[in-house]
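Throughout, read-outs are computed from the coordinates displayed, never taken from laboratory work. Please read these numbers as outputs of a predicted model, since none were measured by experiment. Cβ atoms are built from the backbone, for glycine too; each structure is taken alone.
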Structure 1
Amino acid sequence: MLINQERCTRCAQCISFCPVGAIVGDKATKQIVVDQERCVECNVCYRSGVCPEDAFVLPTLTWPRSVRGVFSDPVQVHKETRIPGRGTEEMKTNDVTGRFKRGQVGIAIELGRPGTSTSFRDVQKVAEVCARHGVTFEPQNPVTFLMVDRARGLLNPEVLDERVLSAIIEFEVDQAKVPALLRDLRAVSQEIQTVFSLNACQLVEPDGSVPMLKMLRAEGFQPSPNGKNNVGLGKPAYPFFGEEA
């Protein structure tokens with residue numbers, strides 16, 4: 001994002017609208033400017049209409065800075081996935097897609113939210129940890145599209161210093177590998193310059209239990225009571241329990 005200094009009146013009303021604090025007052029020039037390193041191109045300041053002089057200018061983003069916009073602005077569409085946003089449908093349509101099956105745990109790690117942002121260098125650090133546990137990265141996830149080596153969790157080096165409002169790493173992993181993975185995720189959380197939330201999903205067992213919950217608690221993670229449940233109303237239903245189910 002840029003500010004047209006000829007239109008800007010220095011009223012500073014826009015400063016509080018930036019979710020990452022990229023709009024600042026330059027004491028030397030006495031101008032309101034956008035810190036280009038910190039700006040994630042989310043366009044909140046532009047769309048908010050806060051500027052009475054319409055001084056914000058949408059720049060034409062080129063690679064690799066263009067990744068900032070598609071990951072940070074929810075109305076922009078990823079050209080690879082053809083959908084807006086940072087992730088996929090995850091388990092929301094699992095009753096039809098059958099993406100997550102018994103014995104598997106689906107995990108999404110969202111870095112940078114809320115209002116903290118993240119660099120892709122930190123995203124890669126976490127992805128490398130996950131890759132060491134033999135996870136299968138979701139092929140339709142935007143972060144996966146940036147990987148040049150999925151077996152090692154390595155991203156395109158051209159994007160490592162780009163910042164985005166948030167990015168989600170999605171993958172499936174064998175249930176037996178979850179405890180060790182959780183321990184390594186806790187360790188890497190102390191090595192990155194941002195925060196992340198951990199999301200996990202699993203099929204409910206026939207007796208109504210969810211083994212993943214016990215694993216999370218055993219490793220010191222307290223699952224949030226509010227979550228998402230797929231109740232199996234989608235059609236055509238995936239045959240989890242045989243063709244007649």
Structure 2
Amino acid sequence: MIRGLIFDINGTVTDILTDEGCGEIYRVLSNFLDYQGISLSPDSVRQLYFDLNKRQRRESKEEFPEFDVVEIFREIVETYATGFTHSLPKARRKVLPEMLAEVFRAASRFKLQLYPGVREVLDGLRGRYQLAALSDGQALWAVPELQSVGLLDYFKPVIVSSDLGYRKPDVRMFESMLVEMNLTPAEVIFIGNDMYRDVFGANRLGIKTVFFKSNQGEQRKSGAEPDYIIYDFRQLPEAVRFLEARA
């Protein structure tokens with residue numbers, strides 16, 4: 001019996017566009033840092049961000065490491081802080097890395113909207129199934145973005161890879177969700193848009209999958225076998241009924 005539906009977020013329920021290579025991001029961050037007493041050129045901020053990101057992944061012992069954006073900006077602040085920075089109120093200094101991470105995301109995000117039919121489909125499913133969200137990314141970004149599109153209250157729990165230090169297709173991501181939901185692999189369906197991270201990852205644990213062939217995500221992966229493919233989110237109820245009949 002199917003009791004729970006687990007959703008990926010970006011590219012599955014939200015149609016999002018970000019560009020971390022955009023030069024405007026680093027101009028904004030450079031200017032923002034000026035007000036904290038830290039003088040770094042846009043090019044320097046950009047180089048530091050990508051270098052620290054790569055270092056985190058390189059030094060991780062995980063097979064599929066996830067970076068921590070707050071730690072990246074915390075290291076930048078601690079390394080380049082001046083007397084003026086230390087004169088700022090303690091409460092402000094404490095939240096400065098999170099603020100920088102939010103400014104970074106705000107400047108790099110160019111689109112955030114729901115795919116057609118998402119809210120209506122979820123409204124129809126939430127009365128019958130426990131809905132949860134399992135996503136790669138940064139919790140500092142993912143949770144407010146779900147709130148922004150009006151979906152945060154639909155999912156419980158919400159697990160994001162930055163909280164764990166590793167990302168899909170690591171089976172521990174899926175295992176963590178099953179523990180939180182108090183369900184078994186046979187009792188859930190995973191819905192995602194990436195053939196490798198979502199479908200292959202869930203396959204490794206024996207979880208049934210619906211692959212949403214959206215405008216994002218890896219479309220092919222050797223060994224990944226979705227149980228159902230949809231091309232429009234509004235086809236999901238039909239997919240769930242089909243898989244439930246086979247459960």
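Points worth noting:
- Parent structure of the calculated result 0.50, given that FRET efficiency 1/(1 + (r/R0)^6) of positions 190 and 214 (r between Cβ atoms, R0 = 25 Å, to 0.05) is the read-out and 1, 2 the choices: 1
- Parent structure of the calculated result 3.9, given that distance in nm of label points 7 Å out along Cα→Cβ at positions 38 and 174 is the read-out and 1, 2 the choices: 2
- Among 1, 2, structure where percent of Cα pairs over 15 Å apart, for residues 54-93 alone as derived comes to 49: 1
- Which entry (1, 2) yields the derived value 19.8, 66 for Rg and Dmax of the Cα atoms in Å: 2
- Structure (1, 2) behind the derived value 0.45 of FRET efficiency 1/(1 + (r/R0)^6) of positions 62 and 118 (r between Cβ atoms, R0 = 30 Å, to 0.05): 2
- Value 3.2, calculated as distance in nm of label points 7 Å out along Cα→Cβ at positions 46 and 198, assigned to which of 1, 2: 2
- At a computed -13500 (helix-only ellipticity at 222 nm (-39500 (n - 2.57) for each DSSP H run of 4 or more, over all residues; to 500)), which of 1, 2: 2
- Ranked by relative contact order in percent (Cα under 8 Å, 6 or more apart), structures 1, 2 are topped by 2, which has the highest value.
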